[in-house]
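Pasting the structures in now, so scroll down.
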Structure P
């Protein structure tokens, strides 16, 4: 019997299913990878906002690592919400201890609208402990600014920023393009370990159904890596999948609704 490819998301649970661990698991399933969830936090929220949150105890997070490592051959891992320095150190220690396959780090530093989600102490731990473990890191525009200290006003600055992140230890860097209604296209720039740049472009699609966009992109990359897809192809597939999910809005919730994994799943994306 063929062994199923397994990917795990280390993330928080969003109760409305639009982002965080639910979005990751939707993406794993859609790309035909068995998905597991290592829970770090939980939020009470809907499409209008987040109204309460609970962070998981570190000993509980540690036990999840131990029992998953004991029983499963995990091929890829994706990190999302790692709420504080203590949890980040726990995650880093275990990713160094156990072989959880390819590591995709989706920094949860800032929202797609520029709101800060991480304090200074946690940020410093993130850059020192987690970034150097990444096979690929996938920051959004505002996270790129925070991580690099650059304004990123043109392509040369974006390339410079990608090299800064590579110097911080990430092997490959995906600088996600800014979602700006004044721009015709959203262009993502990938700097690979060999120093080459690759671009991935899709038309800007205006919609308020965008929750889980970044989670989905990085989760699809992880899913493809778990299946043995080469990195550049994994990024291309993730870009195509996410665009299909964004460009076919679904009517769920009253404000910032989720993207449409089901529609993207129906497309034969290779």
Structure Q
């Protein structure tokens, strides 16, 4: 199955609570699952099964915990897209449907559900694709200040062929990418140390696609100028990203969406040595 460029940056990792003598409760399991999934996104993919197990156990104890359902659905979605597992995409869809049932106002679920449908359509099921595209648009319209929703539609659309973008009303992701970039410029995320680097880089990609070389270069340079993290693992991840951006800025033909910044790891990367080949 074709890999789709997707990542979500803004869900906050909760501190893991002290376990009781009888073992972790549903909330603690949810926190442990999310914290472990952040490690997976950082590059330690071997911990994926552990992360999912924690979140699934939490769901068994508390089926209505919307934040756990959200994180679990993202984990399934990540596995489905990264490893081409249709079973995981189906689990993500089921979990998102449950989340929207539990919390109908959760627009993040609607955005991810729409992205998932476009992925599952595989360019063959037009009705499914259009439903997904509309759900992503609806999520932004219902909650325009929600950065997650803008990220989802902007990054999901990056691998769409021109005819798919035409079917979406010639959607242009530059506005959404710039909105996210500007929000991130005022924020810092300990679990996503490269968020600002990635957003500047992709705004650069959007300008490059339009033939605006000066604006593309300005955003690539802004990405490279971001302060380097102090953690050794995060610095190693940053070196991978910076090298890809430099190559692209200096005339490289390979789009960033097809290289080091193509997947969910980009913003979180702190263990590049652990990434699967």
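If mean count of other Cβ atoms within 10 Å over residues 124-131 is calculated from each of P, Q, which structure is the one that comes out at 18.8? So the calculation was done on P. When mean projected area of the Cα convex hull in nm² is calculated for each of P, Q, the greatest value falls to Q. In terms of mean count of other Cβ atoms within 10 Å over residues 44-51, the structure with the greatest value among P, Q is Q. Looking across P, Q, the calculation of helix-only ellipticity at 222 nm (-39500 (n - 2.57) for each DSSP H run of 4 or more, over all residues; to 500) that yields -11500 traces back to P.
Hey, mean count of other Cβ atoms within 10 Å over residues 164-171 derived from one of P, Q reads 14.2; which structure?
Answer by label: Q.
Each of the structures P, Q was assessed by mean count of other Cβ atoms within 10 Å over residues 76-83; the largest value belongs to P.
Figure out for me which of the structures P, Q the number 0.5 belongs to, where distance in nm of label points 7 Å out along Cα→Cβ at positions 68 and 100 was derived from the coordinates. Answer for the origin of the read-out: P.
Computed from the coordinates by the stated procedures, all read-outs in this text should not be read as laboratory data. Owing to the predicted nature of the structure, the values given are computational and were not obtained by experimental measurement. Cβ atoms are built from the backbone, for glycine too; each structure is taken alone.
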